[in-house]
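Below you'll find a set of structures to go through.
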Structure I
Amino acid sequence: MSDDVTPAEMMAVAIARRLRDGETIAVGSVSPIPASACLLAQARHAPRARLILLGSAEHFPFDGGLQEFYNFAVRGGLDVFFASGAQIDQHGNFNLSLIGDPARPRIRLPGGRANGVLAFVARRLILFRTRHDRRVFVPRVDFVTAPGTTPPGVYRLGGLEAVVTDLAVLEFSPGRGRLELASLHPGVTLEAVRARTGFPLVADAPVPVTAPPEPGELALLRGAVRARLETFYPEFVRRQG
């Protein structure tokens, strides 16, 4: 990766390129990277995208608060939803509920209830992680907040599409029921990603490289997008310099 492109910028660009004009896209709280990706996509190639960004007064169109948002989502209103994951396994299951034995968990996490529902009602689910390591990418999650695949007859509008990290993009193959390496970010090796992934990682040979940010994308991220993001993620923007 070029020295002047940060991991957060690389992730934001990789995510933004997946978003389409006219989609309704929701980003949960404490998610500045996908929020910046949404603002970048809207500014660059998706001007008619409808953005729902929790924490942003400008991009939260529900007077009834979170309950009205959830009602909108379960009626099928979301094209794309973003979530993180304390744990993600090779089958696309992710855990935002607890760590340890479910009967006696070591840690209880706050994202279980909402993400367990929203993962089923959004047409596309994209996960993101700012640190790609074996604590996150595990052989088997301790608890399934939402599964990668669902049995026939179970209501689900869409499903998991991809996981974007600071090292790579993993795409979910519904037919094979697993995550597969789609691309490596510039300067990242296959060996480095495999060493930091706790399950066997299927990859094409050679592995494609994630296209680096174009000058216009970086200019928007560092200019108009950063200015808008600062209104609801000021600490993140300050850390980005």
Structure II
Amino acid sequence: MSLENEILNLLVVDDEERIRRLLKMYLEKENYNITEADDGEKALNLALENDYDLILLDLMLPKMDGIEVAEKLREYKNTPIMMLTAKGEEGNRIQGFEAGADDYIVKPFSPREVVLRVSAVLKRTHIEKEQEEINPDLIVTSNIEIDNQSHRVLADGKPVNLTPKEYDLLLYLIQSPNQIFGREQLLREVWKYEFFGDLRTVDTHIKRLREKLTKQSEAAAKMIVTVWGLGYKFNSYSEEKK
């Protein structure tokens, strides 16, 4: 079934009614079904009780902030999360991505850009689900094993808990070993962004991915290599295996 024939359910979370109504108006024009929440506790309960296709989540919320909502939700579900916030500093963006956000938009924002980004995330998620159904690959390297059917990642036999986007990035790199990818290309292919997106998003995810792999296997982490001035690549064998 194509996305065009599906009714997709989105949860919009913001304590400002004006922003919720603005987003709802633009998103309903694209035939999305919108549910609203005005505080963190309500948002988390709704997200756990229902299967939303995407959540637009404000960072600063009453009762429970957006970071805590995302972290708690990630313990149970991989629902795509797009954070909307007035905090645009690099540290805030990193905190959002580390909590499990798939995208991060700074207020004030263009509603049309939000719609485009929502579409990009949903398209990527839809493609991934289709690929899982028809192509349950098992990818094995010297230190890392990926079961693409169950999204399980092992580093030297030990499980690695990745966010959906960290998993996407690792999978994309590992499928083309020893090939160098620029940040622009990774942003375009992994995040599906053509004309927008912060290049530092890639660096943040690479850093976090290495940290998680290192906890289980330093050799596995070293397989993700920075090629200065060019981008990143996945070595078919870790430095310790050479």
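One of I, II was used to compute distance in nm of label points 7 Å out along Cα→Cβ at positions 102 and 142, and the answer was 1.4. Which one was it? It traces back to I. In this comparison of I, II, the computed figure 20 for relative contact order in percent (Cα under 8 Å, 6 or more apart) is attributed to I. Kindly point out which one of I, II the value 2.5 was derived from, the read-out being distance in nm of label points 7 Å out along Cα→Cβ at positions 62 and 174. The value was obtained from structure I. Each of structures I, II was scored by mean projected area of the Cα convex hull in nm², for residues 78-213 alone; the highest score is held by I.
Using helix-only ellipticity at 222 nm (-39500 (n - 2.57) for each DSSP H run of 4 or more, over all residues; to 500) as the calculated read-out, with -13500 as its value, let me know the right label among I, II. So the calculation was done on II. When FRET efficiency 1/(1 + (r/R0)^6) of positions 86 and 182 (r between Cβ atoms, R0 = 35 Å, to 0.05) is calculated for each of the structures I, II, the largest result comes from I.
Once mean count of other Cβ atoms within 10 Å over residues 6-13 is evaluated on every structure in I, II, the highest one turns out to be I.
Values in this text are rule-based calculations from the coordinates and carry no lab data. All of these numbers come straight from a predicted model, not from anything done at the bench. Cβ atoms are built from the backbone, for glycine too; each structure is taken alone.
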